[in-house]
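Read the figures in this text as sums done on the coordinates, not as results from a lab. Only a predicted model underlies this, so the values are computations on that prediction, with no experimental measurement involved. Cβ atoms are built from the backbone, for glycine too; each structure is taken alone.
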Structure P
Amino acid sequence: MPKVTFIDAAGSSRVINIPAGWSLMEGAVQNDVTGIAAECGGGCACATCHVFVAPEWIGKLPEKSPAENDLLECTAVSRTPASRLSCQIPMSDALDGLVVHLPERQT
C-alpha cells in the first residue's frame with residue numbers, strides 16, 4: 001500500500017497509507033487529513049483538493065486533463081507548476097513515498 005506524506009502550510013507532516021486504485025483525495029478524506037476540503041467528492045468540479053506535488057514526483061504523475069488544468073485556475077491559493085487536484089491522482093505502488101504540500105486554504 002503506497003505511503004504518502006502530506007505537509008501542511010505550517011510545515012507539519014503526516015504519513016498515511018492509501019490503497020492502490022484510490023485517488024490521493026479519497027485517501028486524504030478517509031484519513032481525515034486537514035486541508036483537503038473535497039467539496040465535490042472527487043468529481044473534478046471544485047478545486048478544493050488542491051495540492052502542491054514535491055518536485056521529484058511531478059514527472060511520475062499522469063498528465064493533467066484539460067478539466068483539471070482549467071480548475072487549477074480557480075484555486076483559493078494561486079497555482080504553481082507543482083499544483084494538482086488530488087482527486088485526479090490515482091494511487092499506485094509506483095507512487096509509494098509521494099510527498100505533497102497542502103495550501104494554506106482551499107476556499
Structure Q
Amino acid sequence: MNNPKPTSITLDKAAGQLVITWSDNQTCAYPLSHLREACPCVECRGGHQNMGRQSDPTDILALQPARSYGIESLELVGNYALQPFWDDGHHTGIYTWEYLKRLCPAEKR
C-alpha cells in the first residue's frame with residue numbers, strides 16, 4: 001500500500017501516547033513527549049531552511065524531550081493530517097499521515 005491512512009486513532013492520555021492503526025494493519029504507539037519534540041512546524045524546526053524530509057527525525061524515540069507533554073485535544077485537518085493542541089499552548093504543527101507513518105516508532109525486539 002503506497003499511502004496508508006489511519007483506520008483508528010486513539011489518544012491515550014493516561015499512557016501518554018497516541019496510537020494509530022494504519023490501513024496496512026500496522027499499529028504505531030507514539031509517545032506524546034517525543035511526538036511534541038518532532039513537531040513539524042517552522043517555529044519548532046528553527047526556520048524555513050529546516051523544513052522538509054531532510055530535517056525529519058529518523059528515530060522518534062532517540063529524541064530527548066525537554067519535558068513531559070500532553071495533548072489537550074486533537075483535530076483532523078481535512079483528510080490528510082492531525083493538529084494537536086499541546087498542554088504547553090502550542091498548536092501550529094500539522095502532522096500529515098505521511099509524516100506520522102514515517103515517525104512510527106520501531107518495534108522493540
Relative contact order in percent (Cα under 8 Å, 6 or more apart) - structure with the largest value, from P, Q: P
Among the shown structures P, Q, from which was the value 2.8 of distance in nm of label points 7 Å out along Cα→Cβ at positions 7 and 39 calculated? P
Out of P, Q, choose the structure whose coordinates give distance in nm of label points 7 Å out along Cα→Cβ at positions 23 and 87 equal to 0.5 when calculated. P
Output 5.7 (mean projected area of the Cα convex hull in nm², for residues 15-78 alone, calculated) maps, among P, Q, to structure Q
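Out of P, Q, which one gives 0.93 for Cα Rg over 2.2 N^0.38 Å as computed from the coordinates?
Working: P: 0.93; Q: 1.01.
Working through the options, I get structure P.
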